[in-house]
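What follows is a group of structures, each given as structure tokens.
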Structure I
Amino acid sequence: MFFFAQKKWLIGLFLAVLLSFPGLCHASDDNEIFVTALTGKFPPFSYYNEKGELAGFDVDVSREIANRLHLKNKIIATEWDGIMAGLLQEKYDAIVSSMAITQERQKKVLFSTPYYHSGAQLFVHRDNPDKLYSIDECRGKRIGVVLGETYQRYLEQKYPEIHVVTFKSTIEIFEMLEQKRISGFVTDRLVGSWQIKQAHRNFAPVGDLLYEEHIGIPVRKNEKSLLKKINKALANMQQDGTWENLKQKYFGLSHAKAMQNNTMPWSIKAKKLLHGFGVTLLVALTSLLLGFSLSIPVGLLLIEQKGILRIAHWTARALVDFIRGTPVLIQLLFVWLGLGLSPFPSAIITLGVCAMAYMAEAVRSGLISVPQGQALAAKALGLSSFDRFRHIIWPQAFRISLPTLMNSVVALIKDTALISVISIPELIREAQSIISVTFEPEKYYLIAAVLFFIVTFPLMKLSSSLERKIQSKGFQND
């Protein structure tokens, strides 16, 4: 119980930090904004142009609808496999991202009238080593699809003998097919043909359309009034010629020629990568401060099992074990979707609490490594409980824990790569936005890795140096 008094104010700090977050967690409602979502990685429907800005057919459709609704348009770029969940959790008002209307999706959302029609197509390498000329000949073969798209479910239901391999984007599919690690892929006929041409890939469509798709704009089921307005806007766009103009802009010959020269300048690429890296470091630093501030009171609770703190001890132990025993990605999605928080607070809270769990164990190890006799000696000298902790116990425990804490810092920085899945424009997401235009994943993922390494390597070397220094001195002399 020799830490009891100082634990009071540390635990109070712990509770105060937790209670300060709810006010930051929810974005303010603004009825003057029409918030829509798309991936930003589906050219020519959504991509980042030579200026590093969102562009594409769906982008223009979204802005045109907002204009006709007399609202400002805010577009959120997010991952496809979580885009529907984000809509249901009210992260945005509608999805304008070439989503096919299906019976399963209609059970959860309302769709607008179709704003264009397309179909699913099988593509293979022109060398065609497996001699595939239709989907019926793909039994036993590995066929790629983008995770969460309708093609995945179609193949799994209609062709169970096909080994369906899912990827995050067509960029990854292109690399796998180029390396002959898959036999082909299924995607939208129009988009697939366009992307193959832009990426200068030696692929070709084979066979007939697998099925036709009707593309609509989904909204939540309680947004019938918004749906009527969207349908009216779409109808007006058809009548006044806006629709035909958009089709010519993105699918006409003039656009095809323009897109061949759509090379994003290095200045824009560098700006996007550095901006993403800055966001990464900002989230990492904020999460680190939160995690470290919480790790001290939690670490103290982990070594206290007597008196009124017994329940708090077991609560802290259960929390730390649960956080350390579950994937960070699941924690992140739970906070973002399950608790309904906005992206940045979700990322900071998740990474901060995760860092706290590992740092608290390091703090606990440091505290129990300090001989209890030192606290008793300090008490005999007349030092208060707070002064004993501040001047005697904590300095020694901190230095002992420092190498492990540094390892937690490095792990936290690397874990920020996961926050791209909740629409935060950090380094990995910015790299992916460039890749969606350049089709050069090796180059830009390597650049991202180097930027991470520039920060983490010095920290790792510092951690090793501190550990050697502490071991050479010995705990009793530190």
Structure II
Amino acid sequence: MSVRHERQPLCIAVLAVGGQGGGVLSNWLLALGEANAWRVQTTSVPGVAQRTGATVYYLEMVPAEDLEPVFALMPSPAGVDLVVAAELMEAGRAIQRGLVSPERTVMIASDHRSYAVLEKAQPGNGAADPQVVLEAASQACKQFLHADMAAIAERHRSAISASLFGAIAAAGVLPFEREAYEQTIRDGGVGVDASLAAFAGGYSAIADRAPASEAVLVSTPGSLQGGRDAQRQRYHALREQASGQFSGEVLTTVIQALDTVVDFQDAEYGEQYMAHLEALTELDGSNEFQLAAARYLAQAFVYDDIVRVADLKTRATRFARVRHEVRAEADNLVHTTEFLHPRVEELCAALPAALGRFVERSKLVSALAGRLLGRGRRIRTDSLSGFLMLHCLAGLRRWRKSMLRHQREFAHIDGWLATVKKALDVDVALAVQVLRCRRLVKGYSDTHARGQSKFDRLMAVVPTLVSHPHGARQLELLLEIAVKDETGADLDVALTELARKSAQPA
């Protein structure tokens, strides 16, 4: 293990991926040291590629009155005084590389997540567990300081390097006053005001140990904003009904689910959701069952159709989010192009049920529709014609319940809930897993078809699992395979193996 001695240089490692301003931060630290009569050397070793390895910026600094130093080019194991990670998983990589030690190292990390390609590519939830890194860093370091530095930077329209620089100042590892840090930013001459504001935010987050994130405000579902008073009254009556029936974590989930359902359609649709939920939760009062029922029933009610897609793409909140993400100023024009490629199936699903079935059965009409839709569309929603096209499509929501897609979705929901009730007669845990299987059904077009196919195959095996001694666990394992199996081949193998074992005599 390594403990820093008086005449050893201060050793600093900054880990950041492309676009996180690691170079800017290391240059500020270099300028800070030199402006205060310290000798400083900085080196960097880039990662192999984005998100497969962060660039490591390494600095060593000593007071100028010391003898001419011999600086190292790379950090030695457990020989770093300050490690700065621009993202939480980079803190984990610093620990894996052996850069930190509990006797010497102070680590500062932004605890937000920028997901790696491998995490996002997983069909299921491929995100790494942040709690593992937080616990490991707390044990591996002399002091571990963290806050959402990315949120602070975004709030002040700056870069994360500025909020991290403020966090370094607050940590007190380096022998410089706050004014010296701020002067370094001023001397840089680029984005000074925004950088100083983000610096102050990062400083406060560490000095005060205060949460860096802002409170989440509860708002009225989008479908009710500007709507009729009667709709809003029905919505609030539903919230009061939920508060009278549920409590604690279940109530929180029910309210979030209700808001999503009402936002999808209207307050009447919310009443339909609450009626289905009440009928389910009367069958079993366990916390786990009620949580699963509230969540996955709402997911089934809020299916992805072209009306929903058009609605989300034309909301003011989406345009505001796009402007925020590209950091557009108030006087900047932002052009937005939407890429849409609906199939004949989506067209039929959006038609009245009888007409949709007619188009599906007619080879001639289907062929003509396919030729019309086959090339896809690029629609500019920043133009009046493009926006009105999608806005009118979103306006079809008032007729959604008469559409072919809606009728098919609810026939599917009825069959699913019947399976839930049969499983509940035998084992609550099995019924919970049947509810969780609904997570497979999502999206539209090919994504929806693949997910529903896997869902239907799992529902078909539930009667077999009812008599299985470990039916709930078996269905849970099958669900895990189905979520990660894009083609369905692995699920077929697992189902075949289950059928073989079930056919064997006891």
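Structures I, II were shown, and FRET efficiency 1/(1 + (r/R0)^6) of positions 328 and 424 (r between Cβ atoms, R0 = 41 Å, to 0.05) at 1.00 was computed from I. Consider the structures I, II: one of them gives 9 for relative contact order in percent (Cα under 8 Å, 6 or more apart) as calculated from the coordinates. Say which. Clearly, the read-out refers to II. If mean projected area of the Cα convex hull in nm² computes to 30.7, which of I, II did it come from? Corresponding structure: II.
When percent of Cα pairs over 22 Å apart, for residues 192-351 alone is computed for each of I, II, which one produces 60?
Among I, II, the structure yielding 60 for percent of Cα pairs over 22 Å apart, for residues 192-351 alone is II.
Since every read-out is calculated from the coordinates, none of them should be taken as a lab result. As the structure is a prediction and not an experimental result, all values here were calculated from the model. Cβ atoms are built from the backbone, for glycine too; each structure is taken alone.
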